[in-house]
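Next up: the structures, one after another.
Nothing in this text is a laboratory measurement; each read-out follows from the coordinates by a stated rule. Bear in mind the structure is a predicted one, so any value in this text is a computation, not a measurement. Cβ atoms are built from the backbone, for glycine too; each structure is taken alone.
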Structure 1
């Protein structure tokens, strides 16, 4: 197979979370195509497991869906070079109000490979200690706890659809609970 060749990249919009580009690509047959590309600084997320085995979840409004969603705590990196374990610990405290005595990497996901390079590293946090939330001034969320089996059911019932949360719940369940 012949190769694809990027022959141009134009920044269309620089945003707070993402940068939007239009790429010019030479495809294997020699034709020229224009493709959208979104650069994302990366993110970290955490499956927070309480001593009783329940998982901490955050319920928050998501503008793109115009509704609330139930998700694992997560957030963007402060910079592309920030270690994701540091970001995961920060997001756990900021969003859920807990610190972790132990943090173990579970998996990495790429959220939308057709047009975006976003990578999210997902960690399992245990030995949780209550701290306090540090929400942004425009951030409102509720912290709830659930049994893993109930969360798996919510995934299959299409009540949880957020990609990072689905991946995290299923990976955690398969690695630690299902045997």
Structure 2
């Protein structure tokens, strides 16, 4: 896993990534951030990386200027790996949080008094539909800034149900992977 751009650009994790963790490829991640660079002002942005795995999307966002990222994954191995990578890359502890918890439970319990979120990544295991329940949950919670962008990574054969409070602003396909960018209407 390599960070591609920004203050941590070029840093590389060469260690073994466990088989049950599917990191977003460098090419897909670069494409995601090419789209986001036209949609998001990364400076002072609060980011949430759900089903974060290695933390590649969250760490890449930090590299591009996000002020804080919260990495959430229910796998202890993923959380330990993300922590190891953050230490290797010398990312200041105040710039990130790693929460070992179910993504939907984390969002459900996210306090309305906590900072509003500007950018969400969600890249769950392809065999589990976290994305549709997440979108439904986000319609009930007041945790997003008005200009928030949600980036969803999901398998080609999954049917995405975007609630009417959101709209798709871009869509990309990479082999068996689809990436949807949505915003609040």
Structure 3
């Protein structure tokens, strides 16, 4: 069975102390995510890193301060995760640049996971999700997986948000409405 770990938006602007939209909660989950990435790669599984990516005039900046500008330091994957990756695992690592909450919106993720009708890849059997923000990009990506009937797990200690109430609400919605296994 094909298994994929999706690491959502663990980028400098969301995690590093100097990041525009960073939080302590995001920094607190880094060790857990490092461990999950190492475990997945050691097991021969694939890892997808989503990268929030925006241009100067992005409509999202009406809601949030400008962040993760294409090619900027803020858009880069945090060093703690980038340092786990080398040539030996490059064939099992995939990056998805996205500019909306769902990692499926106008990206190649559906095709990469083998879920598109025209995909040449074997369909994914199981997906695990970690990253930020629980109630935004993690939630909307999980929702897309649920709508495609993909067995999905979210690790509570591997997701975080700047809004703790929204974090708890999103986890409960994933569990009770989307049927996602929250561990």
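Hey, mean count of other Cβ atoms within 10 Å over residues 5-12 derived from one of 1, 2, 3 reads 26.4; which structure? So the calculation was done on 3. Highest-scoring entry among 1, 2, 3, by distance in nm of label points 7 Å out along Cα→Cβ at positions 29 and 85, is 1. When relative contact order in percent (Cα under 8 Å, 6 or more apart) is calculated for each of structures 1, 2, 3, structure 3 comes out greatest.
Using mean count of other Cβ atoms within 10 Å over residues 77-84 as the calculated read-out, with 19.1 as its value, let me know the right label among 1, 2, 3. Working through the options, I get structure 2.
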